1. In terms of FRET efficiency 1/(1 + (r/R0)^6) of positions 2 and 114 (r between Cβ atoms, R0 = 25 Å, to 0.05), which of structures P, Q is highest?
2. Kindly point out which one of P, Q the value 23 was derived from, the read-out being relative contact order in percent (Cα under 8 Å, 6 or more apart).
3. Among the shown structures P, Q, from which was the value -26500 of helix-only ellipticity at 222 nm (-39500 (n - 2.57) for each DSSP H run of 4 or more, over all residues; to 500) calculated?
4. One of P, Q was used to compute distance in nm of label points 7 Å out along Cα→Cβ at positions 34 and 66, and the result was 4.1. Which label is that?
5. Please state which of the structures P, Q yields 1.07 when Cα Rg over 2.2 N^0.38 Å is computed from it.
Structure P
Amino acid sequence: MLPVRLFLLVQILSLAGFGLAYFIYPQETANLSGMLLMAPAAVTDVRAYYGGLQLGLAMWLGLALLRGELLRPALMLLVLLYSALLLARLGGLWLDGGAQQTFNLYAMLFEGVSAGLAFWLLRRSTSA
């Protein structure tokens, strides 16, 4: 289970890092993808949804590291979430014309690799 734990640790660090960045510096971080937060409600929404959701997911994965019986459910959640993000981003690129959207292309790369690794680790842990 060491590969699963290492994978989850990388995910925790990534999610917690981005979650903190979106919570502490919402305007600057949102601007990386081209978003402009024009009202205080938008700033609060980005802090909550982009910051809080990623921090909550990182905490769930941390709990899974501490409780071995949660490792497989954590991998299942990552497969589902990253696959959904990847498909939604693909749909957005198709609808919005995305050939020049390097932020989204890099995000899709991360989501695809993460979903694939989580799926591979999940299958591997099932057969073991």
Structure Q
Amino acid sequence: MTIALQYCHITVNDPDASLGFYRDALGLVVRNDVASDGFRWVTLSSDDQPDLQIVLSEPHAGRSQADGDTLQELLTKGVLPMTVFRTDDLDATFERVRASGAEVLQEPIDQPWGPRDCAFRDPSGNMIRIQQAG
């Protein structure tokens, strides 16, 4: 039996602003952009892992008003789970993302638990960590 991650959802306030981070700074490719009931879902992936899809959606997209409000509150606080990406050149990736204007939380560093990584906030406040591929 095999099992693999197919989709990862990231909640964002503004899909267009988020595309500047995920598409332009991180280099992901837009695979799908769907409008439904006044909201959008944007699906991205990397050319290296086209089957692993990252879905950007707004807090109220496909959710009840109460659930969307709760999710929006957590997003605003910056307490939603982080997303971790892997790159083969951490320093170059860090410089590319920093040049995009993204908020730097941590410059590249060797962590005591093993990986060399850095951290940013996306335009919605989500923590994004990027690790050097081992």
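Read the figures in this text as sums done on the coordinates, not as results from a lab. Just so you know, these numbers come straight off a predicted model, no measurement behind them. Cβ atoms are built from the backbone, for glycine too; each structure is taken alone.
1. Evaluating FRET efficiency 1/(1 + (r/R0)^6) of positions 2 and 114 (r between Cβ atoms, R0 = 25 Å, to 0.05) on every structure, the highest lands on P.
2. Q
3. Of the options listed, only P reproduces it.
4. P
5. Only structure Q yields this read-out.
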